[in-house]
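Visitor: These notes open a run of structures that come right after.
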Structure 1
Amino acid sequence: MGSIDEGYFLEDLSIGMEAAYEREITEDLIEKFAEVSGDVNPVHMDEEFAKGTRFKGRIAHGLLTASFVSTVLGTKLPGPGSIYLHQDLVFRAPVRIDDVVTASVKIEKINWHRKVVTLSCKCVVNNRVVMGGQAVMMVPSREKS
């Protein structure tokens, strides 16, 4: 690890490195996310409304689930000091209250010249991938640019 508040420097990274974060989805968490984001879509907030949708009940915000990937990237790998440049997401299945989401990332590519790392990202609930994608991160280097 580097000295930037426990984050990695580019030189410390290698293809195949992985990290993960786990979080339970609660009613309170959904309500707080709705308050912060302003997304009060009734499919997230109103059980009676949500029962009439294809999901047959309330679901968590997709970006709440995706935010757990941000947690991994910003706190674990590459960690503090890294900057999000790009994210692609594909939502594959709904996430519900009481689900435990495991967000994980894996380094797929390192561009040493640009100081950029590409990571595969996924969120899993009960061994089922509910979200997948790819993130591109700028990572601090020990070398002065």
Structure 2
Amino acid sequence: MFFAYYYASAEQHTRARDTLDAIVSGELSFGPLFTTQAVLSELATLLRRKSTHDEAIRAVTEIHDSGSFNRLVVDRATFDRALEQFEQYDDQTISFVDHTTAVLAAERDIDHVLGFDADFQTLGFTRVPVDTGLTDT
């Protein structure tokens, strides 16, 4: 979701912008919002490759400094559970970051994930906005 939000050439850019802005403003009631250092690291890497270094810094700093996102820490136990899950899905190409996100979400009884990635559906989550029927926000 973050990549599509910040990368104007992304196929889902407008949808990501509309959805996330509506959630942050309270127009859509999905929350609280969480992210991790790993997600922000992945975002910085993708934006650096597809856009510019300045855009990567701006995006990560904006999210990091935002009061809208709770940043979760990946401790050893969470990492270990993510690794176990990663091993179990050996027939899939799901990223380790996505497995870690799934473990953190499951630990908090979160069943909705912001994103367009079908991997989260494979992991048993409802993707916002894709699986929620939200077409316009």
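Visitor: Of the structures labelled 1, 2, one was used to calculate relative contact order in percent (Cα under 8 Å, 6 or more apart), giving 30. Name it. Before the final figure, lay out each step's value.
Guide: On the way: 1: 30; 2: 20.
So the calculation was done on 1.
Visitor: Taking mean count of other Cβ atoms within 10 Å over residues 15-22 as the quantity of interest, name the structure among 1, 2 where it is greatest.
Guide: Values: 1: 14.1; 2: 19.5.
Across 1, 2, mean count of other Cβ atoms within 10 Å over residues 15-22 peaks for 2.
Visitor: Please compute distance in nm of label points 7 Å out along Cα→Cβ at positions 47 and 71 for structures 1, 2 and give me the label with the greatest value. Each step should come with its number before you reach the end.
Guide: Values: 1: 2.4; 2: 1.4.
Greatest value across 1, 2: structure 1.
Visitor: Given a computed value of -16500 for helix-only ellipticity at 222 nm (-39500 (n - 2.57) for each DSSP H run of 4 or more, over all residues; to 500), which structure among 1, 2 does it belong to? Write down the numbers at each step before the final one.
Guide: Details: 1: -6500; 2: -16500.
Computing helix-only ellipticity at 222 nm (-39500 (n - 2.57) for each DSSP H run of 4 or more, over all residues; to 500) on every structure in 1, 2 gives -16500 only for 2.
Visitor: For distance in nm of label points 7 Å out along Cα→Cβ at positions 39 and 87, the calculated result is 1.0, so let me know which of 1, 2 that is. The partial results should precede the final answer.
Guide: On the way: 1: 1.0; 2: 2.6.
Derived from the structure labelled 1.
Visitor: Suppose Kirkwood radius over Cα pairs in Å works out to 16.1; of 1, 2, which structure was it derived from?
Guide: Values: 1: 16.1; 2: 15.5.
Computing Kirkwood radius over Cα pairs in Å on every structure in 1, 2 gives 16.1 only for 1.
Visitor: Comparing distance in nm of label points 7 Å out along Cα→Cβ at positions 7 and 95 across structures 1, 2, which is largest? Don't skip to the answer; put the middle values down first.
Guide: Values: 1: 2.2; 2: 0.9.
Largest calculated value belongs to 1.
Rule-based calculations on the coordinates, nothing more; no lab input. Keep in mind that this is a model prediction, so the values were computed, not measured. Cβ atoms are built from the backbone, for glycine too; each structure is taken alone.
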